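Read the figures in this text as sums done on the coordinates, not as results from a lab. Values in this document were obtained by computation on a predicted structure and should not be read as measured data. Cβ atoms are built from the backbone, for glycine too; each structure is taken alone.
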Structure P
Amino acid sequence: MSQISEKHIIEGLLPELEAEGYEVYANPRGPIIPRFLGGYVPDLIALRPDGNLIYEIKMRQSKAAGETITQIKKLVDAEPNWSLRVVYANPKVVPKTLKKPSRSNVEHQLEVVRALTSGGNVNAALLLGWATFEAAARHISPDDFATPQTTDRLIGRLASEGHVMPQDAETIKRIGSIRNAVAHGVFGEEVRVEDVEELCRIVSSVLDSDDMTADA
């Protein structure tokens, strides 16, 4: 298999599964792999109380690949609370990367977020605010964030490079969980104006941290 293509596929799956409430393990090892799989190591495992997923990524459909999938499916089907998902991809197709946004574009989106908040559209402001946060991260580090990222990976990388302070990292994690709920139609979480304002502040600080890094 093409490791580059498989890596991009996994990176594309991670944020989607995390947003759906799964605890995700890419290229799992050790005890996280269920015993019923024997010596088989899946490409990705996603855990959730109402059901767990095993992902197998194949670069092409073939007789050998089909036989492997059949064997794995028999093992998984025999276990309650587990399902198998197979992703086929063409190794010659290189997934498009997300473009680096300009600083002015990120700042413009921040103004739109603030306008939505002032107009009482707090849910919409939160969703756009989170998109703007991701855009700010991609602006300062386009290579690291060229593909969609999970919340933990996004915050972890920004924090490790000093773009996000520890206290802000915890705030972003909390706001991120609310954003995920709203994005998927779960409106029980209260979206506060203060949360959106905090998100805007952190986005601005991320942009400013890039200026400080450049001056160092």
Structure Q
Amino acid sequence: MITQSEQQIESTFSKIIRLLRWNKPEGRLILMIPGLWAVFLAAQGKPPLPLVGVIILGTLATSAVGCVVNDLWDKDIDPEVERTKNRPLASRTLSIKVGIVVAIVGMACAAILAFYLNPLSFWLCVAAVPVILLYPGAKRVFPVPQLVLSIAWGFAVLISWSAVTQNLSQPTWLLWGATVLWTLGFDTVYAMSDRDDDKRIGVNSSALFLVTMFKKRLLCFFSPLLPY
């Protein structure tokens, strides 16, 4: 928990680091897993080292952009959620203008890295951009927004695999499906802590959706046994 006095003396650089979530590197590192899965499997364990470097740097740039875009979308929602109320844009310790500039710089870095890839991988990078930019809005209109996030993470598999093989084969899609389910699972667990705040604010999450479905199933199962 960051106190008000600590926020006042925190440098702009430190605030940007928090905006990018680089002060919590585990979240950034876990995003590398699907891309590295794909590049090592597609290359049969011996991928070109420069390509591995591009995948790692691209993951860092893309995840940073995703975090900033998410906070820009949720700048008026995050202050209402205990877990997110001290984020730089939510607490207004960084301006929206700075957030937009940081997002543009991150996208430019990702774009430069994408030019290293073959045409198929490059256009998959382009196709991933709308999904990344629109994911934060999904929680307002879609009952399982974490599925949109999972699809965004799945692009890491498609991009990395095609960067090695220049095609998408059946194993690619099997790995993609596994990645989507894996991401949906762990992000649903992550969303469990925000259920009460999400319900109060009126936004969707897979955690709320599954809990509601579970309650309905239980009611349907036990209702014939209840006295009238």
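Of the structures labelled P, Q, one was used to calculate distance in nm of label points 7 Å out along Cα→Cβ at positions 12 and 196, giving 3.8. Name it. It was calculated from structure Q. For mean count of other Cβ atoms within 10 Å over residues 36-43, the calculated result is 19.8, so let me know which of P, Q that is. Comparing all candidates, it corresponds to Q. When FRET efficiency 1/(1 + (r/R0)^6) of positions 52 and 124 (r between Cβ atoms, R0 = 35 Å, to 0.05) is calculated for each of the structures P, Q, the largest result comes from Q.
For the read-out helix-only ellipticity at 222 nm (-39500 (n - 2.57) for each DSSP H run of 4 or more, over all residues; to 500), a value of -18500 was computed from one structure; give its label from P, Q.
The read-out was computed on structure P.
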